[in-house]
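Asks: In the part that follows, the structures are each spelled out as structure tokens.
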Structure I
């Protein structure tokens with residue numbers, strides 16, 4: 001019994017190490033191909049449209065209600081200490097430092113990341129990726145690299161949009177609905193948010209873009225290794241891609257915050 005437990009532990013460890021190594025090679029191959037000519041401009045534009053522009057409505061809707069909730073909760077927390085005038089700073093810093101990058105990444109993962117994993121997974125089980133190899137086309141360069149570039153472009157822009165809309169949402173709930181002086185609200189935002197906060201949020205969004213795109217494309221690309229062939233394997237790969245991306249977003253958020261604070 002003890003020997004079987006050791007064997008299972010060893011097998012699990014080996015599979016985990018193989019998967020980590022495969023993931024790193026996948027990411028490195030896609031990253032290196034970013035600098036290899038010719039640049040796939042048409043594909044980059046298509047994926048930027050899909051990841052960035054088509055996520056516009058989701059980000060705006062999530063951002064405005066997040067900001068409004070922060071405005072309400074922040075007011076009723078700060079009023080206990082007589083500090084309700086600092087509501088604008090509290091909302092802005094919470095969004096810029098944490099909630100903006102994290103919620104943007106999670107929403108884009110749910111909308112675009114799942115689609116990437118499913119699309120590449122279908123290509124794998126229908127042997128389209130094998131066909132690319134037969135035609136001497138590098139499938140990682142063809143499928144992963146343009147999406148990686150598009151994500152690096154889209155995530156910071158979407159995060160900026162989320163932050164601006166969220167601050168506006170806090171203004172609506174704090175100033176328009178509750179009645180805090182609107183000039184005090186915006187003045188505290190301007191005085192308390194500096195470039196270090198903004199740069200930290202952008203750094204997080206860039207890291208999240210790499211995590212989401214790599215994990216989602218990786219799970220789709222190697223669908224056959226994790227779940228076999230068939231429609232069920234694509235659904236499992238897509239689900240695992242979204243769940244793992246969200247987990248690693250939160251883990252990396254803590255790590256980055258630890259070093260930035």
Structure II
């Protein structure tokens with residue numbers, strides 16, 4: 001009986017220990033990546049290339065998502081507020097919802113789907129094709145060469161894309177509320193101006209900055225350690241690494257969003 005209990009306890013404790021170990025490895029991976037961002041010589045051109053890939057190439061999808069999100073908020077908000085005779089507060093509802101919550105979260109999720117999966121797959125292929133091992137052989141730090149520029153580019157791109165999402169989303173709410181449902185545009189923007197404070201904007205940018213660290217670190221880490229996966233090696237390992245990068249990033253976005261929101265409110 002005692003041996004059975006010990007076996008069951010070991011079975012329960014094994015995944016807990018594994019999760020703690022993985023969290024520690026990711027934390028060390030992130031710390032090393034941040035340190036190498038500021039190491040000399042600075043990698044201006046690599047960071048610029050990654051800003052173009054992560055940020056500039058995501059502009060179209062961010063504009064589309066932001067515009068239709070704002071339009072849906074405008075429609076849903078109007079038909080909810082009109083029940084209480086408060087449809088004039090639509091601008092406040094759309095602005096606060098986008099700036100505080102939906103802007104940073106949806107931006108991070110869309111960038112994860114478009115760029116994060118690509119980063120994980122690229123690093124995974126480099127790992128299984130022994131390109132990362134070749135860098136180590138040539139005494140080139142692979143984290144500094146491959147991960148730090150992507151992390152720095154994420155810190156730059158995520159807040160800018162979030163700001164773009166917010167602006168396009170507010171315009172989408174204007175289209176739904178003012179152009180389609182005949183709410184006075186002056187009332188829409190005046191209530192928004194009165195309700196949205198700089199603290200709300202700063203909170204949204206803080207979330208975007210944290211999400212940048214979360215997404216870039218997890219996606220790079222999953223690709224970087226593809227060769228250690230138990231599910232399979234080669235193309236199968238890369239596919240699992242890419243899937244894990246997207247899923248874990250999205251889950252961590254929601255978890256960190258709740259934690260940050262609980263401190264900001």
Structure III
């Protein structure tokens with residue numbers, strides 16, 4: 001992610017097209033490209049409204065700032081990295097979890113940046129760019145394909161080299177044109193997300209099983225109650241039913257018809 005008013009350079013990635021296009025990556029590429037074109041006509045007003053800053057803060061900016069970029073090099077790098085890495089990750093994770101990873105990494109990256117911006121007095125400088133989210137995708141790529149090479153370096157090492165460089169630049173880069181802490185935050189969130197995902201999926205499966213068991217038990221109790229009332233009718237006639245019992249049978253009849 002990049003603060004609006006300064007330029008920077010980034011490490012390049014080895015060309016790896018990642019196979020057939022996937023839906024979330026395609027949507028993100030189109031959305032970012034369209035927003036960049038709009039930016040060229042609207043300019044700074046759009047950046048101030050949709051970029052994330054303390055002085056002009058709006059909660060929507062945590063999302064909208066991910067779709068703004070400072071210059072052509074900024075968007076090309078981010079979209080190129082998303083294009084060559086994101087498709088494999090999306091296929092491995094499936095589309096919905098991939099989208100959740102992308103956006104939560106971007107939001108967490110922004111949350112990491114804000115306190116540092118306040119500490120350094122950059123409260124009026126909008127944070128823009130998809131880099132925090134892309135760093136989360138990069139970490140996911142290293143997680144799923146640790147031995148695949150990026151610029152002749154295995155991905156599992158490459159991502160930590162970038163994090164190390166970001167940590168070094170966080171201390172030494174006096175111009176602060178790049179939100180290095182956001183990059184680190186996005187990558188670390190990606191790792192935390194992937195490590196927690198099996199536990200979360202297990203929890204969701206357990207909850208689903210509990211709900212299913214609860215519904216089955218509810219159905220059994222309902223059937224038992226219906227059988228008891230039908231037996232009562234057989235023994236004593238329908239006039240023996242109370243108003244509550246009649247209402248229960250009417251409701252049960254409607255439920256079964258539906």
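Asks: Have a look at I, II, III and say which one yields 0.65 for FRET efficiency 1/(1 + (r/R0)^6) of positions 127 and 239 (r between Cβ atoms, R0 = 25 Å, to 0.05), as calculated. Don't jump to the answer; show the numbers that get you there.
Replies: Details: I: 0.65; II: 1.00; III: 0.00.
It was calculated from structure I.
Asks: For the read-out mean projected area of the Cα convex hull in nm², a value of 19.2 was computed from one structure; give its label from I, II, III.
Replies: Source structure: II.
FYI, it's all coordinate maths here, none of it is from the lab. Only a predicted model underlies this, so the values are computations on that prediction, with no experimental measurement involved. Cβ atoms are built from the backbone, for glycine too; each structure is taken alone.
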